[in-house]
Structure 1
């Protein structure tokens with residue numbers, strides 16, 4: 001028997017969502033997500049197009065573990081599949097089967113499109129050398145984007161990520177004091193999204209990830 005809860009993204013064993021993504025180094029693709037605190041129950045997750053074609057199967061052996069204080073651990077499963085030339089708007093489905101023999105279905109509405117990447121008005125600009133650490137990062141608004149998230153990496157520490165912003169409603173972010181240091185070199189980029197939370201489209205529908213922008217800060221010594 002197939003059962004579901006009122007919100008089409010949720011099932012008793014987890015949350016399903018999908019996005020149409022544009023990244024600088026690859027063609028347009030779908031990114032599918034399933035998150036669950038009931039991961040020990042999961043046996044198989046398959047994703048289907050509105051026409052019923054199998055798009056992919058989630059590998060349950062590959063996940064990101066999220067530990068939460070006072071709450072059960074959560075596993076986040078991700079899979080990317082191509083956006084084919086004949087991909088259509090509509091409800092995309094995940095069929096989730098448990099080891100106990102139960103089957104659940106989750107749905108996510110997707111409208112095929114392309115959200116431009118943040119690339120204009122980047123401050124600090126690419127290859128800039130600054131006299132002092134910047135207090136903020138700024139970029140030109142992305143058409144049709146309503147929220148952003150910024151990621152900063154340390155270029156001198158194996159490109160390790162050192163900062164991830166909260167969701168931002170404006171194309172700028174104030175950096176934590178002491179994050180950027182004199183004499184250092186850094187990479188930053190912006191993830192843009194068209195919305196934040198929708199009962200049909202999920203967390204968001206269209207997303208894009210801009211290319212890394214590198215800058216350095218002079219060492220006063």
Structure 2
């Protein structure tokens with residue numbers, strides 16, 4: 001089967017996340033309706049559940065599970081190819097091929113991967129939408145400080161972002177469905193988890209509770225659960 005290199009690479013980068021939340025080990029599940037990944041970060045502070053729809057592939061094949069223990073290098077290998085790549089699984093090998101080039105990648109047994117499946121059952125009090133360009137602007141404010149915390153607070157028809165540190169920024173965005181009264185704090189895992197997302201993002205929160213971040217496009221859905229920073233009594 002074939003797919004545009006950029007489409008697959010971008011999807012895997014969003015799934016991988018960055019820095020302390022970077023996923024190295026995961027199972028790429030080529031299921032009936034497309035490619036799915038469900039994995040925890042090594043720190044267990046984030047969990048990603050992503051789906052690349054089968055319609056973006058040409059001559060899609062239901063491979064089943066492909067077990068990867070170095071996702072960042074798989075993405076680097078993909079990026080070595082041109083506009084279009086073909087994927088083929090033979091035994092314990094994944095073959096990626098493009099015009100005049102191919103690479104055989106040895107796969108590992110699922111028994112050797114430190115991963116698990118299943119989406120946690122969470123309930124939220126507030127859901128709002130924000131552009132990733134605005135979130136990146138907020139993240140730049142936060143990163144003016146070292147080890148700052150970012151608070152997300154819902155007010156009447158708006159959401160307020162504030163951060164700790166020497167440079168205490170406040171950013172307010174319109175959220176017409178916001179009722180107010182919900183507040184949660186997050187550290188670097190939030191930034192590292194969202195750094196490769198783009199477009200409009202749906203964020204679900206509850207006071208002192210994990211947040212759910214979701215990016216929906218025509219071709220994919222990426223959902224990430226991020227643990228909050230809770231004050232110790």
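Quick note: the coordinates plus some simple rules give every number you see, no bench work behind them. Just so we're clear, the structure is a prediction, and the values are computed from it rather than from any experiment. Cβ atoms are built from the backbone, for glycine too; each structure is taken alone.
Here helix-only ellipticity at 222 nm (-39500 (n - 2.57) for each DSSP H run of 4 or more, over all residues; to 500) was derived from just one of the structures 1, 2, and that gives 0; the source is 1.
Ranked by distance in nm of label points 7 Å out along Cα→Cβ at positions 76 and 204, which of 1, 2 sits at the highest value?
Largest one: structure 2.
For structures 1, 2, calculate percent of Cα pairs over 12 Å apart, for residues 140-187 alone and state which one comes out highest.
Values: 1: 66; 2: 58.
By percent of Cα pairs over 12 Å apart, for residues 140-187 alone, the leading structure of 1, 2 is 1.
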